[in-house]
1. Here semi-axes √(5λ) of the Cα gyration tensor in Å, for residues 15-54 alone was calculated and came to 35, 7, 4; which of the structures 1, 2, 3 was it taken from?
2. Taking relative contact order in percent (Cα under 8 Å, 6 or more apart) for each of 1, 2, 3, which is largest?
3. Looking at structures 1, 2, 3, which one was helix-only ellipticity at 222 nm (-39500 (n - 2.57) for each DSSP H run of 4 or more, over all residues; to 500) calculated from, given that it came out as -3000?
Structure 1
């Protein structure tokens, strides 16, 4: 899995509990996916261990992880 320097140096340092396998799962089998206006892609996956959704942001290629964090406000609208 490819990552940005920012992810390696900042994100993992601030959030050492984030597992790379979770990021990989979010990219390959997301519960929801959305393209940002800047072209980056948001992928969400529910992580039972966290008890919430993890948002993984990739670069435009959809493979290079740039950011990841628990998204406490994300909910899938099932209506």
Structure 2
């Protein structure tokens, strides 16, 4: 079973929509939302079975231009 993670993303000023578009182009997300508060976006992702979560995020999400900071939340059980 794949691992669900939520990644909150703070974008460089003026880049939020472009960052969201580029995440969508990578096709690694389940859902992308714009948010208010400390972070600009939240991305729901499913990490494929057998993949190292940190490495997967480092290769597929974090290199996207315009990302300034992230906060990743691992999940355990859905109710």
Structure 3
């Protein structure tokens, strides 16, 4: 039984790491550089970063899942 618990804890920690990587990928995928027009004539254009809301929501969900899996996996390892 202890071996099964250790295996499950390891799987949860690996899935947590994958979810963290997915969250980082989603965050960087949400960013888009846009050009902002000048306010007054003769001023240069500037750039800004715009974010995609669905990708940020995905990032938050993946980060939450990663946190839950990490806490559960560590608790399962500590219990043995």
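Here, each number is a calculation from the coordinates, and none is a lab measurement. Remember, it's a predicted structure, so these values are computed and weren't measured experimentally.
1. Working: 1: 19, 11, 9; 2: 21, 12, 8; 3: 35, 7, 4.
The structure behind it is 3.
2. Working: 1: 30; 2: 49; 3: 46.
When relative contact order in percent (Cα under 8 Å, 6 or more apart) is computed for each of 1, 2, 3, structure 2 gives the biggest number.
3. Details: 1: -3000; 2: -7000; 3: -24500.
Structure of origin is 1.
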